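Following are the structures in question.
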Structure P
Amino acid sequence: MRSAVKILPRRALRLAPPLLAAAVFSLAVSCAPEVDVEKLYTQFRSGDYEEKVEAGQRLSQLVSEGKTDVFARGLRSENAETRVQSILHLMLIENDEARKALVGELELSRRFSVFYNPIRLVPVSTPSDSRIMIARIVFLKGGDPKAVEILAGTYGKEPDAEARLGTVYALGALASPETTPALRRALRDSDLRVVRAALEGLSLTGAPGVTDTLLEGLADSEESVRLNTATVLAGFPGRNIAGALMELVRKDPSRKVRLAAMGSAAFAGGPAVFEPILAVLQSRDSSAEMRGAAASALKSITSQDFGQDADRWARWYEQNRRELPSP
């Protein structure tokens with residue numbers, strides 16, 4: 001009886017060992033366990049010197065081999081330290097995949113607290129939004145239009161002021177001119193901290209026309225916007241700024257805004273606004289609170305202190321006005 005076993009041609013027999021070896025190798029690779037980067041980080045923090053060195057060498061090897069996927073998995077950890085370390089190792093990998101993985105971490109849902117903020121002078125113990133650190137790393141890696149798109153699209157959709165503050169600082173950390181429109185919108189935020197963060201970001205990009213945008217904010221219908229704008233304008237010296245602030249002192253319906261404008265006018269205008277501030281102090285229509293603010297403003301301009309005695313201020317001015325810059 002003839003055997004049912006089919007005899008393979010000699011050529012097929014010669015090819016079989018290499019093909020079999022390739023199949024076995026492929027199977028071995030597919031079954032290889034994934035690198036547990038969290039375990040490596042734990043080992044790296046070990047008190048055992050040999051374990052620490054071994055983990056450090058392995059992490060360096062993964063970076064040099066460009067193993068983006070290993071550290072991208074670390075980004076999904078619930079452990080904040082693991083996520084931070086994964087971010088920092090991705091920073092060291094020079095490829096597009098690493099940058100894309102980092103850009104994805106700029107989504108609002110990915111934010112967490114880290115003790116790092118590259119563009120704000122705060123104690124190292126002050127926690128900050130992780131997106132600020134990531135945005136700065138993206139900037140150092142050459143920037144990415146998608147990063148601007150994500151953060152600019154996020155502003156205004158955050159659940160609270162803290163999240164908005166993180167978004168605006170992250171926009172500034174990108175140091176890209178493309179962030180200017182979003183940062184200009186943030187100049188009208190209801191939270192003063194956000195407005196100041198926006199100003200810091202705009203200064204990093206060298207955006208033009210910031211004072212014009214702020215002056216527009218003085219006419220906003222929202223009291224909080226006018227109040228914040230009047231407050232930050234103290235840092236923008238100029239006769240037009242001081243004049244706009246004094247106009248606010250005279251006409252704004254909000255007591256808070258008028259007081260803030262008075263304080264800022266002294267810094268923005270200096271001696272040039274002595275007379276209009278003195279007029280407020282002399283006016284019978286001025287409230288006691290406003291007269292107190294006017295006296296404080298005159299003191300900051302001159303380093304003199306006559307309290308709310310308008311006559312003494314007037315006499316001092318007549319004797320010293322020639323030594324002061326002309327209005």
Structure Q
Amino acid sequence: MKKAVCLLLALCLAVFSGACAGGDDWALDIAGARISPEIYAYYLDAVIRAPGDYGLSPPAAENQAKDKAAELCQNYVAANTLLSENGIVLTAGKKAAVASRVSGLWNFYSGHYEAIGVTRQTVHKIETANAAKEALLLYFFDSETEKAATEDAIRAYYSETFLSFVSINGYLTKTMDDGATMKLSAEEAAALAGKFEAMRVRITEGDSFEAVGEWFAADSGTSAGKAEYKIIKKGGVLYPDGFFEALAALAPGTPGIIQLDQYIFLVMRSKPDFDSENYTTNRTGCLDALKGGEIDKMIRDEAARYTVKTDNKTVERVYKTVAEKRDG
């Protein structure tokens with residue numbers, strides 16, 4: 001009985017803002033609370049737009065898209081119910097972040113949302129439910145409990161995922177007078193590699209990275225940039241494949257040379273800085289990587305408890321509208 005009361009309170013007060021008042025237009029009935037056509041349309045649109053993101057082969061068959069949208073609606077209800085049951089309230093900062101994201105989405109996609117019958121208020125409800133997952137993550141797994149992730153585990157994951165480094169970049173190509181790009185000859189490539197090795201030795205003998213970079217810029221006839229440390233994330237696309245792994249293999253503070261594809265780099269990475277803005281910004285993401293699967297399971301398990309009824313006429317109408325807009 002207590003569970004049912006929590007569920008209805010969560011749905012009527014926190015989620016649907018009046019949708020439990022007995023309106024006739026509904027798409028799904030989840031554990032006695034009615035899901036509006038707008039919320040169903042939002043999730044159905046997401047599934048039809050990118051079925052691969054939801055484990056479906058594109059293009060998703062109609063019945064598959066409808067079933068997946070219904071499942072997402074169940075998860076939407078479950079996330080908000082768990083939030084209410086545990087007395088978790090979104091912080092002012094998180095509410096502001098939700099409002100900011102909604103503004104961005106509405107600025108770009110309002111025309112599409114309106115065409116499929118989704119209002120800005122519904123987008124706000126969806127984004128609030130998305131924020132609920134993070135709030136649940138912090139509540140259950142960023143606290144002093146047995147199942148929480150330790151700070152050491154979070155820092156270890158961060159250290160494996162983000163690397164801070166400084167570099168001097170060289171190119172194993174040259175631009176011809178007609179604008180064409182050509183590979184350096186074997187002799188030219190060897191000469192450039194020799195310069196990089198000489199610079200590496202100079203740094204190991206005590207020269208600063210910045211001084212060596214200034215020498216290389218002058219020798220190359222270019223201007224020297226400031227030797228600033230950059231952050232690279234594992235799986236990023238700003239550097240050639242294999243760069244992150246080669247950088248990770250170097251000991252912090254030890255200069256090394258990485259040669260990949262058309263590039264040659266003199267690099268040196270630093271130890272992880274857990275007082276940095278980058279760590280503060282990405283800490284929750286690291287926690288999610290470690291424990292997000294458990295939150296997803298918690299939400300799915302909660303959702304599996306609900307009985308679901310479908311208003312087939314409304315669902316068919318919504319599907320027709322969404323599918324036509326996507327096809328158009």
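A value of 5.3 was derived for distance in nm of label points 7 Å out along Cα→Cβ at positions 157 and 317; which structure in P, Q was it taken from? The correct label is P. Calculating relative contact order in percent (Cα under 8 Å, 6 or more apart) for structures P, Q picks out Q as the one with the greatest value.
When FRET efficiency 1/(1 + (r/R0)^6) of positions 189 and 301 (r between Cβ atoms, R0 = 41 Å, to 0.05) is calculated for each of structures P, Q, structure P gives the greatest result. Looking at percent of Cα pairs over 34 Å apart over structures P, Q, structure P comes out largest.
Readers should treat all values here as calculations from the given coordinates under stated rules, not as data from a laboratory. None of the values given here were measured: they were computed from a predicted structure. Cβ atoms are built from the backbone, for glycine too; each structure is taken alone.
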